[in-house]
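Structures for review follow.
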Structure 1
């Protein structure tokens, strides 16, 4: 078992070392200085831009204000314009990466029980337990940016996300893709079901589509995922909604055993390499999950069964994939298209002309492809 990464920093009585936490698998900074309420935003921005981390010893709320001030300085930098949608996408990801690296340089110490021994610090212990698991008994250090993400995820988990098609809330766990974009859920809600007997939900995540299929009357659903957080999240949501007996949760890479008259999959929509483990819900490197679903679908459908592939054409408008490639992949898998339902996005970025990917977002369609084995 690999030992946890550690961070070392200077103190007046000598160097200290603590466990380093990073859900994005970012290595610990090599250069660290102690910072407090006397540290100016200009100084913090300069140090962070140069790759020097600031371990915060001051007031917690002042650290939040400092992070906001550094963010404003980053936003003042002129944004490079891409000549093509693909250029814009690559520049956007590069900018996001640089921004995350700089903003991740303000660090917060956590006690062995995830408490924060700083003035005006919130109680983040439950949020940390939900993300990291039970306290290990070791002091640790985490970026303030990640910590605020944990707090936000904890609040979303408590509050939940309203799903109109369900008439219920889904409560996403930390690290599990939240169904905040409801278009794909609406597609599953309105497409005629080929059978009410059995369905497979591949890559269930929060369990939202499995819950919707159960609500629509499918008597048995087998929902799969390979991520332990997603499995726990789906079980909790489905039990809360009263579908725990109707839906079986199975840990699997794509398909469970057997065949079903309906197999549903909503894979990540963008064939690019994730920058962190948390991005695997959005980015599908080399279209691995998409191709895995297509190539295995025929062997998991009953005669005359349907596979529902739910995917956006956002990647096509970015120049990362072509429609011809998708149709060829469907054909190569021994499948034929028997129908398609389309829906336009409703999220704010689709109409934000200042968004660097606006051209692609404005043209985007999300589709439910109805597939059958030939």
Structure 2
């Protein structure tokens, strides 16, 4: 399928790329990962081969959220937004961008987001889970705290989505939970385990009730949340937890119908996607790759183009949902909505179909990327 849009696709500032890549990859793989994170312009050939029309770029995790010093975190956000803004300006039909913000100060975050959207044209904001704070990095700032209402209000006024992305844990959490099982700390399990708590904290704190226009996006087929919706809603007992601030007549499933979306980033499992569709419908799901943490664009694209769902559903998940949510039909991106199945050559990519859904295992083994 041509015309796909992908939206969990990382970059890093060239001065940081190779060193920071060592947090997520083996020694040998870190060099290649760093180069891939730093090289934005070189992605277009891969995009053409994989049928990707446009990718939304985001500063790689942890980005500003990993900076414990508020001034350094804000400086990184400004630098990153200016840098990626120039990249998008040079090629707006192939790239868009998420803003980066420091979340130490909610008012400052709102102001930088406004600048990034209004002046630089960013189509949303990427938050890499909690904001590290404190001298030892063990203070974690979460955005369900009422002090962040000024940030959520600005998000609603700007009408741009917030993408919630995982990150590595604080030093204390790592020492207590992962030090003796470090293979579980990142994408294998820890990322989803930690981020899902933050996402559910935002929902149950009433953010969507106070700011109903806020749209939250998260990847990896929903960080486990869609597969536990029944139990979540069954166990959020209002009598037992009267202090829970979400509306008394709402469930987490309700918010998936109005405020929350997921992507396929880094989760190329046919069975899992079909289950997510059954829980959420195709209208709340968007295709993504998780480049360059997944090795290239072809594996995920070939998998997606061969998923056994209807052609209209492929079109919705692969293109139209993201086009509409991020308003990519507007200048300067001007992505054309409503193209026909024939124009987009739906079903065009051919490749191996893995009935055991083991492609991700093979990729991780090959590259050493966490």
Structure 3
């Protein structure tokens, strides 16, 4: 049997296969609300056979959005539309998950197809926050260094977002601590120059992520999985390393986190990243082997055989695909055919199965 299509049990949740729709920002919301675009985008991947769909980076606060068009979960009014999408995904056998996010100093930007630059005051820019008053890029506004009150607000926002995620029916929460966004910028020494309890040493720099994790766990059911996405390397001298990631993963595992989603980069603009097929799988493999925690592999995984080999060789426990799912919502159906796995097609599509 294909290892990629072998079910995975995590706590009380069973995933029908190891294929995950990675969180992909759609920049298609107004005031944070999900809409028909999200229903069709996510619903088609559920029909396509994914084991888990993680809804895109969803802002835990308005100021935590990358752009004004980000999906949000900072108010109760967001719940009904999310619940509608969750219901559809579950009806087609997919486990619904959501990624909770705060963009930190990379907030207040245009959507990528609008150029992606920082918003001007005339365009509705809002103040951004970070561990230290260091801009991501010299051409961008300097963020405000969070004080203790601001840090407590971030923690409270993540906790409240987890409550809303549960109310919407999600079965997996992933805390976004990667790609240069707020939690990553705290644990990376490249962006954190604080001298207080949240800066300096490794233990201090990971403190906010641990506090956010603990706050989420206070309201997230113990029988539902909790993931954390990290940038396993800054790809820059003096930055966060794969060895740091192993150490962090061990701590998170001890705090009850179930899986580390191993991405990389995003915290400094000129990092030299050797992008290519499966270029980040090494991090999932290292963290899994050395920390003993389940991992997800992500990054330029585009073929059924690549995904199969990652699971079969024990490099990771789940495979997260993004761009390939944009190209092909039905990747799992095609992969099953290629790998000789017998899976259940939607009855509406079975006439095309052969």
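FYI, it's all coordinate maths here, none of it is from the lab. Fair warning: this is a prediction, and the values are worked out from it, not measured in the lab. Cβ atoms are built from the backbone, for glycine too; each structure is taken alone.
Given 2.8 as the derived value for distance in nm of label points 7 Å out along Cα→Cβ at positions 129 and 297, which of the supplied structures 1, 2, 3 does it correspond to?
Working through the options, I get structure 2.
Kindly point out which one of 1, 2, 3 the value 17.5 was derived from, the read-out being mean projected area of the Cα convex hull in nm².
So the calculation was done on 2.
Tell me which structure, out of 1, 2, 3, gives 0.05 once FRET efficiency 1/(1 + (r/R0)^6) of positions 33 and 265 (r between Cβ atoms, R0 = 30 Å, to 0.05) is calculated.
That value comes from structure 1.
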